[in-house]
Structure P
């Protein structure tokens, strides 16, 4: 019989963790202080480390926001300010813009780290139960539950289709790989739409909304 691990924050009440995350995000949004954002980011990382969250999952919450954050940081750095810091050909990086962009990026990383702390230390069923305890509308909780359930099915279909394409030589060369991956992604979106319609019809047939 498997014994559930309560190391770190895993044994903490889900409602208390949910409130803590909401309060941390609100403070991070309202108070424009890089020291607060940095402290929240480090606290979330320490919490995930103490809770022994899988490193691969932690990396998603740490690295995934960077692709959207870095363009914002460099965009603000090159578009705002009056004090030139670095000049690269015709592109000028300003001190004020870099400071503002760095603060915005740090706030995004802190918020996503706290979201990761919640999801990596709390079973999703307990998060849904906590949302219902706080009187979150049932349609929101049910929608989140369906999203959590079917995102893994869609991911499995994507992996299976990509493996099949690899066996047929569809991933040879980076151009063909990008083209094949794009086609697979489009098919996954179409399958998700068809699946959503079938689920809606099944729920309506059973008296659902």
Structure Q
């Protein structure tokens, strides 16, 4: 009897995973109301909320949270490979994933659940650093305005959000716009990377005159 109950539960878990992947809100809601765990994980150990976030499905994210999904439910990314990058680059929580991918609406919804800002991504950084570096301006702005995220947090590479913007961003105009946003929220231009070079030093290497002028004005 116990095995048949377990088998039914496993079938329903498989159904809810498939329903999330297909964006079937009605079926997800029905299955959760019938007792399926809202923190059910797929074979890769990704919980439903993570799967919904990967698909940028705000309605599903909202539904899962209302049904009891935990915003910080752990996703163990050890030895798991990102199929696109071929690297071990998987963010451990939906909040970090949404930040890195510029999913502003989902970030805004997750903020209401008070996510743990101390959880780090695979580079040892917070959600702000990749959001800023990738040019997700509205996401970075939301994080700075609606959370207590550390604008000067340093990741494993020795970089802050400002340093990543100056070093890695490809769009010169966005570099200036994002740097200005970070500076307005207390970014410290004097923080140096592991080689002892600060944001201004890297800006000079990039020959971005507007960025150089902006950083000099905050010395």
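Could you tell me which structure in P, Q was used to calculate distance in nm of label points 7 Å out along Cα→Cβ at positions 54 and 198 as 4.2? Going through each structure in turn, the value belongs to Q.
Of the structures labelled P, Q, which one yields 21 when relative contact order in percent (Cα under 8 Å, 6 or more apart) is computed from its coordinates? The read-out comes from structure P.
Given a computed value of 1.17 for Cα Rg over 2.2 N^0.38 Å, which structure among P, Q does it belong to? Computed on structure Q. Quick one: mean count of other Cβ atoms within 10 Å over residues 62-69 came out at 18.6 when computed from one of P, Q, so which one is it? It must be structure Q, since only it matches. Structures P, Q were compared on mean count of other Cβ atoms within 10 Å over residues 126-133, and the highest value belongs to Q.
Once mean count of other Cβ atoms within 10 Å over residues 14-21 is evaluated on every structure in P, Q, the highest one turns out to be Q.
Assign the value -15000, calculated as helix-only ellipticity at 222 nm (-39500 (n - 2.57) for each DSSP H run of 4 or more, over all residues; to 500), to the correct structure from P, Q. Value -15000 for helix-only ellipticity at 222 nm (-39500 (n - 2.57) for each DSSP H run of 4 or more, over all residues; to 500) corresponds to Q out of P, Q. For distance in nm of label points 7 Å out along Cα→Cβ at positions 142 and 158, the highest value in the series P, Q is held by structure Q. When mean count of other Cβ atoms within 10 Å over residues 46-53 is calculated for each of structures P, Q, structure Q comes out greatest.
Once FRET efficiency 1/(1 + (r/R0)^6) of positions 102 and 118 (r between Cβ atoms, R0 = 25 Å, to 0.05) is evaluated on every structure in P, Q, the highest one turns out to be Q.
Once distance in nm of label points 7 Å out along Cα→Cβ at positions 22 and 166 is computed for every structure in P, Q, the highest value turns out to be that of Q.
The numbers here are math on the coordinates, done by the rules we state, and not lab data. Keep in mind it's a predicted model, so treat the numbers as computed, not measured. Cβ atoms are built from the backbone, for glycine too; each structure is taken alone.
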